[in-house]
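Some structures are shown below for you to check.
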Structure 1
Amino acid sequence: MRFAVLGSGSRGNATLIECDGTRVLLDCGFPLRELEQRLAAVDVHPSELSAVVVTHEHGDHVAGVPRLAARYGLEVWASPGTWKAACKGAAKRAGADTLPRLRLFPSHARRLRIGALALRPIPVPHDAREPCQFVFEGDGRRFGVLTDAGTVTPRMCDALRECDALMLEANHDPELLRLGPYPPSLQRRVGGAFGHLSNAQAAVLLDRVLHPGLRRVLLSHLSQQNNRPDLALAAVRAVCSDLEPGVADQDQGSGWIDV
């Protein structure tokens, strides 16, 4: 089992998870041609994807899904609230309301199955209709993804325990957010209970789920205006001195990482 972040940040998000011939794309906030190029960088063609799974309806996660799915005949998995909101938002212009292979699932479902991968949805506090993040299981490994959440909750921690690899949001440094270019209303949204996790919150979450079997930690969704990789890394290194965390880049992604 392995994963590759194709890009992570406010200009677009997509992560590829692969196990025993099953390839699931988690979110697609990139235009079709750009997504094709990012997949090519990890030697994958869109026709080789098994499905696209959507975390929530914000454009940086869903804008590219309709055209990708229509072009290559892919199944799209999403919660009912997420897809209803997507069909009213930016994704509607690309035909989100007419996809023929749509699979809806409740965000509180215990387990979903796509080929060789089992998926456990995790409901999260975020300013979206029915958002969820996921734990992927395959080949005896567990990979947890937690981005786009404003608060660390017990349910999130329970789901992410015993993962072999984690991809965690470290969106902003509160002081940089306060001094940065965002207007006060947007600062309150980003830093609020339904916004995005700060570096310190990411460290708290990691501390609560840390265990000896955790081998990989990748920080993601870093704000280019309100954060710096060195600040995010310093925050999580304080609670995981035995691991060397990495950072997913908006433009370069991460390349393949074994779980």
Structure 2
Amino acid sequence: MSTLEISDLHVEVAVDGGAKEILRGVDLTIRAGETHAIMGPNGSGKSTLAYAIAGHPKYTITRGTVTLDAGDGIKQDVLAMTVDERARAGLFLAMQYPVEVPGVSTANFLRSAATAVRGEAPKLRTWVKEVKQAMSDLDIDPDFADRNVNEGFSGGEKKRHEVLQLALLKPKIAILDETDSGLDVDALRVVSEGVNRFKESGDVGVLLITHYTRILNHITPDVVHVFAGGRVVESGGPELADELEAEGYVKYAGVADAAAASATV
């Protein structure tokens, strides 16, 4: 049973004149078979958490641990791994703003990524069928395989491509950073169905970061966490998301203000 465990995670980012602490003691555990949703106001640190786990060099871990048990009972130190080692270990990040990769076709990118993760190149005949089926499931035009990665893609097309990677790479833990942003109603449904297929595929867990409940109408979370002031301040069931939709994050504003004040002391 795969498990991602985050304990007392503190993260800072370089700013003019020094460093700014963004995450201030995050504790979170995601197990296979679970979907966790993180909701919170802008600037609360949600995306910082995603990118810090993935190993983005912009973010510096100052305290805490992140471990991954891929189902073999051995805890691996995620923070000691390079970015590619984290991916091969079973971590996946769907980015809020997927980047364009000029000069690299989507087909070559996907097969290279699958080869790196699986440890060997997939057999071409089987791979072609696998890609075609995954693209069909996500209503992606097969011609996109010949286009450069995300180059000229619309926002919705980029998000579908992220979920296409999710389907083909089959990670143990998927972190989805605002995958619903910029999606129209139809694209939201297709992307959500793709995430649900991934979750049903086996020993996997999902950490879904979002501002709104609309994606949670398609992807039912087991646990909803409220993020404010750089840490989890409340957790509950799906009903907590409905409460946030109705009341907003006003009652958590004091938490964020207090955290910001303590960081400047």
Structure 3
Amino acid sequence: MLLTIDIGNTNIKIGVYQGEQLVRHWRIATQRFRLADEYAVLVRGLMSLSQFRLEQITGCAISCVVPPLTSQFRELARTYLHVEPVFASLATANGIHFDVATPHELGADRIANSVAVRHKYTGPVIAIAFGTATAFDVITGDGVYVGGAIAPGIGISAEALFSAAARLYQVELERPAQVIGKTTVQYMQSGLILGYTGLVEGLVRRMEAELGTACTVIATGGLADVIASETDAVDLVEPYLTLEGLRLIHALASSSAAQ
């Protein structure tokens, strides 16, 4: 059994794979100063609730964009799982060539997403991850990562609006009944959800025009379903794309080690 851990700025996504099947998954809040022992207690508790034990885990793959937590989860894997974790990185992204000026600046989650779409889909792909930031990654049909874009996440955009405008307040991030709102809540929901949909459509259209070809567009992340339901620009929603990328990275690393 493989434990996959995607450590983001806001949330940590955890998945347990049995072979190629994701059998359990959880999401917890990211706490930058929590120690390896504390995270081990959380992971053990979550697994216990699903009738699993840490002792059943035989491998671990991690992506981390929060540098202080890299060493903590490495220690967790070594101390409690008794395995050496595989980290998503340029070195473990087998099958991907990075044709960008600063590949070392790419987040580990984006690397994992790129590996996942490279192995799951043929032809060019645009992977869109809706997280703290919304990241667009473009991978050609022959496995070349050619670049992408980063936009503020919907949550960050909403928080900036609420905090900077004295008379505006938090609203639920869901589609309003109509584009032209009739209340303050509807005004903000239209701007946030439908306005953000326009951002996604515009970037996808421009990326495809620059590539000179249509792409399969895959969305992942917390609000992927909300945006995908509003547009034909997104072909598929893969909520666990990063965890799947981590599974593939671990499998490829294990295969290389065995040769």
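What follows draws every value from the coordinates through simple rules; no lab data is involved. Model, not experiment: these values are computed from the prediction. Cβ atoms are built from the backbone, for glycine too; each structure is taken alone.
Cα Rg over 2.2 N^0.38 Å was computed and gave 1.01; which structure, 1, 2, 3, did it come from?
Working: 1: 0.93; 2: 1.01; 3: 1.06.
Structure 2 accounts for this read-out.
Tell me which of 1, 2, 3 gives 24.1 when you compute mean count of other Cβ atoms within 10 Å over residues 113-120.
On the way: 1: 17.8; 2: 13.2; 3: 24.1.
Considering all the candidates, the number was obtained from 3.
Output the label of whichever structure in 1, 2, 3 has the greatest value of distance in nm of label points 7 Å out along Cα→Cβ at positions 41 and 105.
Structure 2 comes out on top.
If you work out FRET efficiency 1/(1 + (r/R0)^6) of positions 1 and 177 (r between Cβ atoms, R0 = 41 Å, to 0.05) for 1, 2, 3, which one comes out largest? Present the calculation step by step, with values, prior to reporting the outcome.
Numbers: 1: 0.75; 2: 0.95; 3: 0.35.
Max of FRET efficiency 1/(1 + (r/R0)^6) of positions 1 and 177 (r between Cβ atoms, R0 = 41 Å, to 0.05): 2.
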